[in-house]
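Pasting the structures here.
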Structure 1
Amino acid sequence: MELILTIMIGLIGGIAVGTQTPIAGAMSQRIGGAASSFIVHLGGLVASGVLLISRRGENIDQWRELPWYMLCSGGLGLVLFLTVSHTIPKLGAVSGITLIIVGQLIAGLVIDYFGAFPRDIEINKLIGLALLLGGAYMIIR
């Protein structure tokens, strides 16, 4: 049951990204990439603040103990957002989201191999990635 719940949460996250991406791309076309990024991240700040308050602050007081790169990870959200605002209008939602997903999977493989909890890269994962790259090529061309 826990696995099914985890899979459902992952799918919900994917649906959220897949829904936000074309909306953000359209907003970027109207008001610019930096302006729309600011609006999206401000909305995320408000939503995160409400969630944090509802969870009684969790362990927010320990933020000073985090490594610098964790404190800078919000910049990656900006990179994602600006990527979306560039690719979606030029390639369409399906192609733009495909590129983002393939990029996430490549990053996941690298993180799995070199990250804090290293895992061997199995041949079936490499074959799956190759198939995804082939599928991405077919979608984009």
Structure 2
Amino acid sequence: MTDPSANTPKTTLVPFLSVRNAAKAVDFYKSAFGADEIRRHEDPAGGVMSNLTVNGYGFWVADEEPQYQKFSPETLNGGTVHMVLTTEDPDAALNRAVAAGATVVCPIRTEQAWRIGRVLDPFGHHWEIGKPLKESTEPSHQQAPAK
């Protein structure tokens, strides 16, 4: 007998970042975070949409599309969300991002049982970079501290 739930799609939540220059953003994310490009679509007008992964966790990057109300933080003069990148060595990851062109918003520090800092990428997106310092079964230790 076949399990009917086997055909039910798994629920996922994947960030989709809008930027002004997606081709340049893809290069930045590769350099800054070691992202791998899984697939890329280029439209005839030169727009790019790319699916990237960092250590198996995916996100999308695409050129903004004002006609669909998809704007970059540069156009909006700021963003409403930021990404959280959990990594074994946040100090090295933050330094790599800065070397690739990110700006430090908050240097790496220890706060709320995390080693964490924040950078602003050249396209206006904020990235918290850190790791929890204590192993815990509490869900709150699996999420970055609130800002």
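Can you tell which of 1, 2 yields -27500 when helix-only ellipticity at 222 nm (-39500 (n - 2.57) for each DSSP H run of 4 or more, over all residues; to 500) is derived from it?
It must be structure 1, since only it matches.
With relative contact order in percent (Cα under 8 Å, 6 or more apart) as the yardstick, tell me which of 1, 2 scores highest.
Top value of relative contact order in percent (Cα under 8 Å, 6 or more apart), among 1, 2, belongs to structure 1.
Rg and Dmax of the Cα atoms in Å, for residues 30-69 alone computed as 11.5, 33: which structure among 1, 2?
Label of the source structure: 2.
For structures 1, 2, calculate distance in nm of label points 7 Å out along Cα→Cβ at positions 102 and 126 and state which one comes out highest. Walk me through the intermediate numbers first.
On the way: 1: 1.9; 2: 1.4.
Between 1, 2, the highest calculated value is found for 1.
To test your reading of the models, identify which of 1, 2 gives 45, 43, 34 for Cα extents along the principal axes in Å when calculated.
The read-out was computed on structure 1.
From which structure (1, 2) was mean count of other Cβ atoms within 10 Å over residues 6-13 calculated, if the value obtained is 10.0? Intermediate results must be reported in sequence, preceding the final value.
Details: 1: 10.0; 2: 5.6.
Derived from the structure labelled 1.
Here Cα Rg over 2.2 N^0.38 Å, for residues 38-109 alone was calculated and came to 1.40; which of the structures 1, 2 was it taken from?
Corresponding structure: 1.
Suppose distance in nm of label points 7 Å out along Cα→Cβ at positions 22 and 94 works out to 3.1; of 1, 2, which structure was it derived from?
Among 1, 2, the structure yielding 3.1 for distance in nm of label points 7 Å out along Cα→Cβ at positions 22 and 94 is 2.
A short reminder: the numbers here are calculations on the coordinates, not readings from a lab. Because the structure is predicted, anything quoted here is derived from the model rather than measured. Cβ atoms are built from the backbone, for glycine too; each structure is taken alone.
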